[in-house]
Structure 1
Amino acid sequence: MVTRPISSRPELAPALHRLCDELTRRLPALSSVDARRILIVTGQARGAARASIRSLCRPGLPLQVRLGRQSALYELTLRPLWFRQSTPERRLEALLHELWHIDPERPGSLAAQRRHRALAPRQTRRALDRLFADARARLGPETAACLAIDGEVLMPAWLTRPVLTGEPQRRHSYGPRDLFLQPVMMITRPLKIDTTTE
């Protein structure tokens, strides 16, 4: 993928939603995922994670996060390393990794059998390598062009974020008024190509 300098500040989330929709339509392993029910936001650093996903559904918790006419089932958070220290390929890997955590049989849930503590790192790596290879084979270069932007973009961020653990939930309904567009700098590193010969 080629780095694309920009002169304006485009909104990145719509392009990411289109990409996730394309991934779920083209990849058999993700065919059960409804990309329309995923809220994509930017968030603070969490260790060395580039992204994370959480379910917005909890048993006994009447929480609703509106996405247009539908409710979001998941929140996919992109963290500073995703924006500032990644190649386009690493960004795609991170998106696939989080989508892979979604339970294919229970909408609104994350797959218990795919949690990091349930699988050996080698098993997780093999599963994600297969998914990434499939994505590279099935996606056209323009589909993932948004991952190669180099410059400032606008991303949704929480103004007031739903609390799902710890302190009691004070509100049960969230929507566009609880989000704002935050400028984020994307620094796209070129892909390192191995030039060694056998």
Structure 2
Amino acid sequence: MAKSKEQPADDAPAVDADGLPILDYPASVLVIVPPEAFDEQVLRHVRSSLEMLHVSTRCVSSRSEEALKGSLQDEFLVDGSVADQALEGYVGLVLAGGDSAENMASDPDVLRLLRAAVSASMPVGAWGRAVAVLARSGLLEKRRVAGAAELAGEIMAAGGRYSSRPLVIDGQLITGKDESAGMRFAKAFSGAVPLSARIA
């Protein structure tokens, strides 16, 4: 007997409460978002570029019970708390930029996840003021990075080599100066995700 139009096909994707399809990708990148004034434009580019490769993103923050507000006043509800995360099952880590992104360096869970990602040789990305988290975690020794211009002194004091270029790739570390890196940062990070984690 033929199915009625109201009945979904057996292979139809599951949907969420808003009727949007729930995509089940085999690989995921963990994105840590500042609790306020995050840079939504570059974040949107990153998530879109990864989704094109069938790599999902899980966005977490130190504040997860209410919507976060971006620098352009976009509101965004993250997927969970950074404190509850472990890196198992992820193929990369992104620290989202924003006006107060350097404050993530005072969160021990952010530093724990960042150091674990670097230790596991995962792609790690950060842009703008989020690059300060890399400097304060002691992970920039002899690494070349971009970042907000006002962080140049801090980056060099941490042993890093500051570049004013919009985008810098140093091995598995991908950094952007600010929102001007935009799509270039997103493409560089998604390109660093292991081929084995993607599907055609």
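Each reported figure results from applying straightforward, stated rules to the coordinates on display, with no laboratory input. It should be emphasised that the depicted structure is a prediction, and the values quoted were computed from it without experimental measurement. Cβ atoms are built from the backbone, for glycine too; each structure is taken alone.
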21 is what came out when relative contact order in percent (Cα under 8 Å, 6 or more apart) was calculated for one structure; which of 1, 2 is it? 2
One of 1, 2 was used to compute mean count of other Cβ atoms within 10 Å over residues 99-106, and the answer was 19.6. Which one was it? 2
For which of 1, 2 does FRET efficiency 1/(1 + (r/R0)^6) of positions 35 and 171 (r between Cβ atoms, R0 = 25 Å, to 0.05), calculated from the coordinates, equal 0.25? 2
If Rg/Rh (Cα atoms, Kirkwood Rh) is calculated for 1, 2, the one returning 1.03 is structure 2
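When FRET efficiency 1/(1 + (r/R0)^6) of positions 59 and 163 (r between Cβ atoms, R0 = 30 Å, to 0.05) is computed for each of 1, 2, which one produces 0.65? All intermediate terms of the calculation are to be shown ahead of the outcome.
Values: 1: 1.00; 2: 0.65.
The value was obtained from structure 2.
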Given a computed value of 14.0 for mean count of other Cβ atoms within 10 Å over residues 83-90, which structure among 1, 2 does it belong to? 2
Which of 1, 2 yields 0.90 for FRET efficiency 1/(1 + (r/R0)^6) of positions 43 and 107 (r between Cβ atoms, R0 = 25 Å, to 0.05), as computed? 2
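Could you tell me which structure in 1, 2 was used to calculate distance in nm of label points 7 Å out along Cα→Cβ at positions 67 and 91 as 1.9? All intermediate terms of the calculation are to be shown ahead of the outcome.
Numbers: 1: 1.9; 2: 3.2.
Derived from 1, not from the others.
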